[in-house]
Structure 1
């Protein structure tokens with residue numbers, strides 16, 4: 001089945017499945033049921049079975065899913081067999097945290113380089129990642145097509161325009177600005193303030209029952 005026929009909601013859950021399956025594999029677990037997956041990642045088992053059904057017969061009734069096979073399948077589906085380089089734009093508090101964390105522990109995604117306009121940060125290395133000046137974007141980006149945006153609000157639009165002109169195809173936007181990009185560029189907005197406000201609202205108005 002072609003990837004573009006998979007619902008976006010399903011596609012967003014694939015990395016979650018992959019991460020949990022990777023952990024199970026490292027623990028030496030050979031098989032897992034949809035119920036076990038459901039309890040671990042907090043997605044109902046019917047949704048998991050429906051998600052997996054888009055990819056054909058991945059498991060057997062009464063047996064569950066083979067962890068190693070499923071992990072290999074999702075690794076290929078998510079292109080985890082290839083290393084994806086990412087650029088970080090904006091080395092403030094959040095950007096620095098990303099550089100120190102990076103993504104290579106459980107994924108084949110890594111921040112390769114970072115950019116900032118602060119002369120005190122340019123030329124330094126954070127978490128093993130070099131920091132270049134914003135004016136070096138065109139020269140240094142090379143084949144990188146994905147960027148994490150953690151710049152001040154006032155700079156978001158201008159830097160986004162520059163990234164698009166250079167050839168960036170995907171932006172993970174951590175600024176509150178709803179940046180505008182052409183149709184051939186994908187943006188995922190992550191507003192931590194909004195997410196926290198939503199969490200507090202749900203806690204107050206939709207309290208969970210203790211088991």
Structure 2
């Protein structure tokens with residue numbers, strides 16, 4: 001099945017075929033199977049790459065954002081994700097994730113061999129806006145309560161010279177499933193002039 005989201009380049013799966021639906025224009029719903037995630041444990045545990053993302057291969061600088069919500073009940077570490085996939089050792093993800101403490105949070109992971117995992121903002125609403133920016137060789141992650149004013153999460157590079165797939169993912173590392181909804185999807189080939197000023 002093909003998926004078309006207005007203003008986005010054509011969408012393809014990054015790491016095997018997943019489950020997705022389109023309820024309307026500018027919307028995607030992804031459903032994760034049990035035990036699906038991406039992780040390259042910095043502590044030396046087993047790697048996990050059972051999840052897959054639905055995205056596009058960028059050819060220019062860009063900004064991609066979406067409003068992300070996750071169906072309840074939620075299990076620990078389940079998430080709706082904006083994801084960047086090069087290969088199993090080079091990827092990054094910005095997650096609306098459920099913590100072991102039972103809080104919804106913005107969590108980011110950058111992987112160059114091993115994963116650098118960082119918790120950010122606690123989210124009390126039932127949704128959050130997430131954003132990926134590609135600017136030159138660098139990447140930036142942001143989150144927002146309203147999709148207007150953006151909080152800086154991190155800036156980074158991937159040690160990867162090949163194509164990447166950038167898009168949407170659901171993960172359910174410990175639960176039976178995770179249903180993540182993405183709407184208000186926006187794509188532009190312009191980037192903020194300042195990654196830290198809220199624009």
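Computed over structures 1, 2, distance in nm of label points 7 Å out along Cα→Cβ at positions 113 and 129 reaches its largest value in 2. Source structure of the calculated read-out (helix-only ellipticity at 222 nm (-39500 (n - 2.57) for each DSSP H run of 4 or more, over all residues; to 500), 0) within 1, 2: 2. When log10 I(q)/I(0) by the Debye sum over Cα atoms at q = 0.11 Å⁻¹ is computed for each of 1, 2, the one that comes out at -0.68 is 1.
To which of 1, 2 does the computed value 0.05 (FRET efficiency 1/(1 + (r/R0)^6) of positions 49 and 161 (r between Cβ atoms, R0 = 25 Å, to 0.05)) belong? Derived from 1, not from the others. If mean count of other Cβ atoms within 10 Å over residues 89-96 is calculated from each of 1, 2, which structure is the one that comes out at 19.9? Structure of origin is 1. If distance in nm of label points 7 Å out along Cα→Cβ at positions 25 and 65 comes out at 1.2 when worked out from the coordinates, which of 1, 2 was used? Computing distance in nm of label points 7 Å out along Cα→Cβ at positions 25 and 65 on every structure in 1, 2 gives 1.2 only for 1. Between structures 1, 2, the greatest calculated value of percent of Cα pairs over 19 Å apart, for residues 9-120 alone is seen in 1. The greatest value of relative contact order in percent (Cα under 8 Å, 6 or more apart) among structures 1, 2 is that of 2.
Only the coordinates and a few stated rules stand behind these numbers; no lab work does. All values derive from a computational prediction rather than experimental measurement. Cβ atoms are built from the backbone, for glycine too; each structure is taken alone.
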